[in-house]
Structure I
Amino acid sequence: MHNMTSRENLLWVTDPWSTLSHQKDTTLRLMEEAVNLGIPTCWTSADLIFGDPSGSWMACSIDRTFTRTASSDPGSQMSRWEPSSFRQVHDRVDPPVDERYKEIARRLHTGAVSGEGLLNPLAVITGQSEKLPLPKLRHLAPRNLVVKSVNDLPSALDFIRQHTPFVSKPMNLAQSIGVRQHSSPSTDEECLKLLAEITEHSSKPVLLQEFLPGIDRGEVRMWFAMGQFIGALKKFPIPNDFRVLIDAGSKIEVHHPDPGELRIAEEIGNALLEHRIALAAIDFISGKISDFNITSPGLLVQLEEAHGQNLAKEVLQRLLKGF
C-alpha cells in the first residue's frame with residue numbers, strides 16, 4: 001500500500017479509460033504535463049477507485065513513459081493507496097451531476113483530508129448548476145427562468161411572451177444534449193403544450209433562456225486556473241444550427257479578449273477564488289455567460305493548439321501554488 005508522507009501526489013479521477021478522447025482530453029493532457037514536470041501523478045476512474053473493501057483507494061501511478069495518446073489501459077495496473085497520500089484530488093468525472101455523480105464526489109470528499117485537497121469543492125461541483133453562473137455573476141447571464149413544476153407555469157408563460165425566440169436547456173443533462181431553440185407559440189395553449197413537452201410534464205427541470213443572436217459570431221471560452229485567466233478561444237456553431245458541438249466539427253480559432261472582456265475575466269476570477277474553484281472554463285456569447293463549466297472544464301488541448309503555447313504547464317504551476 002502507498003502512503004507517501006510528502007503528499008506531493010496528484011490524483012486525477014475520470015470516467016472509464018475507454019470512454020476518454022485520449023488525444024484531446026484535458027485531464028490526460030494535464031497528467032502528461034505533470035509527468036513531464038516530474039510531479040508524482042496518479043490516475044483512477046470513478047468505477048474503480050472504491051474497489052477495495054479496506055477503505056483504501058484504487059489508483060494507478062503514472063510513470064515517465066506516459067503520453068495521453070497511449071492506447072494501453074492503466075486500469076490493469078491499479079494498486080491500493082491511502083487517501084492521505086494525495087496532495088490534491090481532482091474530481092474530473094463528466095456531468096450530468098446525477099445521484100451517482102454526487103455519491104462519488106461525497107466519497108472523495110470524505111477521503112480527502114478535511115476536503116481541502118478535493119478540487120473543485122464538493123459543495124460547488126454538486127450544488128452549482130453549470131447552466132447558471134455563481135450568484136455574484138448572475139448579472140452577466142442572459143435573461144432566464146428555471147421551470148421546475150406546474151407552479152412555475154405562469155412565470156414561464158410570461159417569459160415566453162417576452163422573449164422570442166428563446167432556448168430551452170434541460171437542467172439534468174450536459175454537452176448540449178436536449179438544448180433547443182423555439183419561436184414563441186401564438187397561444188397560451190400552445191405555450192403550455194410546449195412546456196409540458198420540454199419538462200416531460202413537469203418531471204424534469206428546464207432552463208428557459210433568451211436566445212443570443214450573437215452566437216453567429218461565435219462563442220468565447222475563457223479558461224481559468226486558481227482564479228487567474230489562462231487564455232481564450234472562439235467556437236462556432238455547426239452549419240445550419242445554433243449549437244456549438246465540438247465533436248460534430250465546430251470550428252475553433254484563437255481569441256484575444258478585448259479590454260471589456262478582460263474586465264469581465266477579472267470579475268469572474270475573483271468570484272472563482274471566493275468559492276475556491278480551482279479550474280473553470282466559462283463560455284460567453286455577446287458578453288453574456290452561456291455556460292459555467294466547473295465539473296471537468298475541457299478544451300485545454302484545443303486552447304494550446306490555437307495559441308501555440310504550453311498552457312498545461314501554467315495551469316499546473318498555479319494549482320501547486322494553491323489558494
Structure II
Amino acid sequence: MKLAVKLLTSTAFMMGIAVVISLLTNDFITGLFPDFLAGKDNAGLRSNITIILLACMLTITLSRIPYTDLNPLKNSKSVLRATLLGLVIASTVPLVAYFLLKDMDGYSQYAPGLVFIAATPFAASVGPLSLILRGDLQHALRSTIVVYVIALAWIPFIIWATMGKSVDMMTVVKTVIEIIGIPLVVSRLFTKVKIDKTHMSIILNITIAFLVWLSVGSTNFGSAGLTVLAVFMIIAALRDIGLGLGAEVTEKKMAIPWSQRVTDILMISYKNKGIAIALCGAVMGPLSAVAMVPIAASIVVEVCWVAFMDSVLFSKKRMEKELSQESAAGIHQVWEN
C-alpha cells in the first residue's frame with residue numbers, strides 16, 4: 001500500500017507511465033481507441049475535456065497559495081526575476097526554433113506547437129516542489145500568482161505575434177480566460193479549505209497522466225517520421241535540460257544560495273505543458289493532432305528531466321552537501337525579495 005501511494009504521488013513516475021501508455025495506444029503503433037484518440041471529429045471533445053480538467057487542476061493548485069505576501073510592488077525584484085526566467089528566457093528556445101522551422105519543408109505543419117510551448121508559464125507545481133526541495137517557497141508562491149496574472153496577456157501576445165493572422169484570436173483569449181483567468185479567481189475562494197496533501201497529489205498526478213495520454217495518444221506521429229521527432233526532442237532538450245543546467249551553473253558561480261537556485265531552475269525549465277496542450281487543442285482544432293508533435297516530444301523529454309532533477313540535481317544528498325558548504329562559507333541571500 002505504501003509503495004502504491006509513493007508511486008501515485010511521484011509526478012515523474014506517473015508522467016512516465018502515461019507516456020508509455022500513450023505511445024502504446026497511439027494510432028502510429030497499436031491504434032487502440034481510434035475513434036476517440038485519432039478521430040478528427042472528436043478534436044473538439046478532447047479539447048473541451050482538457051480545458052475542464054486543466055481548469056480544475058489549476059484551481060486546486062493555486063488555492064494552496066495564501067493571500068499573504070503577494071504584493072508585487074513590495075517584492076519587485078522577486079517578481080521581475082520570476083517574469084524574466086519563467087516567461088521571457090524560458091520562451092526563447094521554442095520561439096527561435098519556431099521561426100527557423102515555420103517555413104521549412106517537412107516541419108512547417110508541426111512548428112505551431114512550439115508557439116504554445118513558448119507562450120505558457122512555468123508549472124503551478126513549482127511552489128510545492130520548491131517546498132519539497134528546500135527552495136525559496138515565498139518567492140515561488142508569490143511568483144506563481146503574479147506570473148499567471150501576467151500570462152493572461154502574455155499568452156495572447158505571443159500567439160498573436162507569431163501566428164496572429166492564421167488563428168482565431170478570440171478563441172485564444174477565451175481559452176486563456178477559461179484555463180487561467182477563472183482558476184485564478186475561483187482559487188481565492190478556497191485558500192482556507194483544508195485539503196490532504198497526499199490525496200491532492202494523487203488526484204493531480206492521475207489527472208496529469210490522463211491529460212498526457214489524451215494529448216500524446218492522439219498525436220499524429222505517423223506523419224512526422226523519426227527525423228522530425230528527433231529534431232523536436234533536441235529542441236525540447238535544449239529548452240528543458242539546457243536552460244535548467246545553464247541556470248544551475250550560472251547561479252552557482254554567482255554564489256546564489258541553494259534555495260534560490262532550486263526555485264529559479266524550476267521556473268526556467270519546468271513549463272506548464274497542460275496549458276500548451278489545452279491551447280493547441282482549442283486553437284488548432286482538427287490540426288492539433290499534427291501541431292501536438294513538438295508538445296508530445298517535449299513531454300517525453302520533460303519526464304526525463306523531472307526524474308533527473310528529483311534523483312540527481314536536487315537529491316537529498318546533494319542538498320545536504322550544498323547547504324553544509326553554504327553554511328561553512330557564510331553565503332547569505334544574494335537576491336533580496
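No value in this document is a laboratory result; all are computed from the given coordinates. Keep in mind that what you see is a predicted model, and the values were worked out from it rather than measured. Cβ atoms are built from the backbone, for glycine too; each structure is taken alone.
Here are the numbers for this structure:
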item	result
Relative contact order in percent (Cα under 8 Å, 6 or more apart) from the coordinates reads 33; which among I, II	II
Origin of the value 24.2, where mean count of other Cβ atoms within 10 Å over residues 211-218 was derived from one of I, II	II
Comparison of I, II by distance in nm of label points 7 Å out along Cα→Cβ at positions 131 and 155 - largest value held by	II
Source structure (of I, II) for P(r) over Cα pairs in 20 Å bins from 0, in percent, computed value 31, 55, 14, 0	I
Which of I, II leads on distance in nm of label points 7 Å out along Cα→Cβ at positions 67 and 107, largest value	II
At a computed -8000 (helix-only ellipticity at 222 nm (-39500 (n - 2.57) for each DSSP H run of 4 or more, over all residues; to 500)), which of I, II	I
